[in-house]
Structure I
């Protein structure tokens, strides 16, 4: 079996391994079988260092090591290096005598995204494994096929009928394959039928049911109309909140009258606020007038997440025909952020000919913005005001604000205004306002503000706005780009470079990031078992590091904590039932530090609340921002480094609201 003595976790999360893999004597095979992964092992340390520095050639020889730990470690490290190594170097490990090594090789090959590895994955699948010795590897192989296989492989995976409810690993592999296909936009009706069967039956393991339910809740578009009875019965008989959350979303997709009744009841009666939030979202599958009554009543709910979810639902699903309701709601007595979102909904949907109604609501929101001291909330309010084109001058004023969350929100508002389709109604035609907005973006970008540069780069190539640019304005952006380098801000630099190249129908090769962190082994050995105590204005929660899964990330986070970097940082992003995110040095989500981190994609899963992952703008772009999951989020698996888990105080995490600051993070 695999052992991680100073990892704090089992990297693979396999609780069944000792039962599924029979003992094999060392002398029966040429290569070692036991994987004993310890960060104190100097060879393991070297392999991890080579992964961080991109020294693929140094890793390759260990794929053939006699010691199974080193074969495993080499495969693990290559898994985080997609595009940097030859995938055929890992293929021989699919027949390794160690099931753990086989599984890691399959997982890493799946992360490669290389369609060419689908054939060897299929060939390596042990179809006739009566002892279950290779169930672990088969699970990983099936998931990997889901990541790289073509459409033809989905149907036979979806229709396997020989797996018994006790075949946990095989069922997990099947559901993970179907789920990964779905994330790539590939859906087979047989796969959907299988996921409905698993999700709604208590006969199957929790891990299988959870992923099946998330498939049903997330897949879009998907037709679940024929499964209304099964899903409603499954929801009614299910007590586990983590299964109920995605099942509620799936019930909404059936669009049946019975589903509408059940969801409206859930919005009011569910004791868990997370279920009520998902019930509100699920009602988006029905006509606005069939659900508005119950949604409107939630705007005053004491739980801010419920109230905000209801306000967002109204904003997303109302139309111009609902202008009377929106006008009236805008005068309601709600919490400030909910009220701002409702006014934003009114500005979004009340036609411009109703000038007095629009102006009154915009005036109320403007006054709220002026009074708001929390810069995160002020920024969210500004983005709601941006739904009113006639408020563009006020938005332009906020674009010069000294506070990044306010300034960036105004710039985001400008970009949304530029793509608005109501200029004729608001101004009687013409493009003078658009030109003024473009000019404001250029001015902000020329101040070398990374957020402004990224937003301006997007406007340069957006189909709705690219024609607004004059030759001189484009030239200004070319001059700005020539004055920058990738170390200034890699997202801003490469984003602008790519947009300028696209305007000329040229291909842009992104400049690689130069300054990556090294693993600080001394800090890791000193603090890897420390508890991370996070004090916030809502209370305190505690995290535990997953050092073996992400040694470089953990050592860098430790360094930043010791420096006091996170003290005073705000939770700039809060999405109910998804994540809370913090660690941005600017407070607006666009900030990073000069030192970047490589992604460390160990085979962990976002299968529960409280997992702590690194935010990024793409692979190998992590810096200081991290998020905490508020529910299982399996669509993040294999994409975002997991480096810790909340071990106490999850109720505090669930209560965090936008703009809440971290008072202090300490290591104990």
Structure II
């Protein structure tokens, strides 16, 4: 009889480790939960109908595959049978990959913010009725006591029982009425007229109020994100009026991030977020974070001519090419952990290991090594959990002579380690962001232009079937999920950048086609939505994580109006700006890309027209023209013409002449003439 006991145990183990329905999904995040004892479902009509049929509430759990706290909650709770028993008894549990369905994530993040008065995050946990009415919302649900939050087993048991009590449930549903009303409230125009200079003044003041004087960046909270859109706005303000304080905030933020731990000092690239001093990150690298920071470093290089900024941009591009690119496409992100399950292990070092290795293998002297390790902030007791140290550059010490040899040695050590888990989703919008960065760096290093052209061609071939644009897929799978607003917005933006760099008309034609298609698909009776499919979530102008897709698209509309005569698109940009006047007035710091749109529209975009031969001959000089809103367009005549929308104001037979006239116009911007206004 005893010999059958192991077989019985094995059978019981297999029965409890049975895969749930997520095993049929392709999302790496969902597949990570396919072996949980929780009976997870994917978000689809069948699942939602099942909740109604069984008259069960829904636990909607939103996250992504490289989310640190999502992993913690899975390991602490969702992998355990006691938690699964509660969830399986009371709820239909649905997992959503926020990168797969940004519209669903946006809806419930907005709900969290309206209900709690602060931003949410991931994992996001929403408890809904079978008809999708919210009655409880939170983020991470701890297994034990943590920060005063309710234990997951206690919480889910309480909510499961509450759902069966009609009076208590009704009371909880009532609490969300005001939050839902706030979410559904229409945009409001400004009660006063907003002028060009007043927009600059108020947005600069609001961004300055958030600025961390001690560490730079735009928050003094314990968690800090690199907000590329705020940096871009500050650089635009500097270009408009020479505001040195705006330039200083942008420059100091870029320098500080690039010297501290949020930047990978050894291989390049930025992590998603860090502590407030930028020294200790959560070690995820996301494609969009890097793609949107590269242009800011390039612009700072353009302003200062300091090669340091170009080198950071180049190292970041090269890191995306090295670890995140395959067959011409970019993966979405890497996790903070590898197979060993230790956060940051791939990126961190042990003091004693380096002290010994650099002396014995690289023939450094002991004092020399100690000096270098101090410069890299690699400490004997570690600066992470345990004895591991993450590299930061000391501001107080001069650069050691043999630092490049040390960097090569540290790279060599990494080659012996397991690279963190990669989420191999190919997301159209994020790939487009990265391709745009390739075009931008190609203006300073032409070797990247061929790469940019190839990457853009591959993206369009994979995600565009001649009729439909798609949102995401995996390399070995044909895309099936229809494109979201963000995919159209960022691809149109990249196509316009490609046109400006190459002057190839095919890019502007494709941009115009996709822009008009986006307007048809996502604009319903004047309201803009994130997706073609349910839930229909209104697009907004929040730039917290990456620039608002709607603001990116409306900026593209304004560009197309100026260089492709798409006047209807330009009018749509102006219409939406008028609608959101109060947002520009009261919260410009949350909507930097919308502010840039307002400044472009009110200040006026200048289009430099010339023959293809003339424009190509002066591409480098074109970059040097002192004007914040400048485009170029081929025309069939000799000489140069400078135009604003609807009027050409200057001509010249030579480039230097037209350059002077454009720069003169810039210095009159918002000063000598009354510019169009909008208000109530």
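A compact table of results
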read-out	value
Given 164 for volume of the Cα convex hull per residue in Å³, for residues 89-248 alone, calculated: source structure among I, II	II
When mean count of other Cβ atoms within 10 Å over residues 145-152 is computed for each of I, II, the largest belongs to	I
When mean count of other Cβ atoms within 10 Å over residues 481-488 is computed for each of I, II, the largest belongs to	II
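Every number here is computed from the coordinates shown, using simple stated rules; none is lab data. Here the structure is a predicted model, which is why all the values come from computation and not from measurement. Cβ atoms are built from the backbone, for glycine too; each structure is taken alone.
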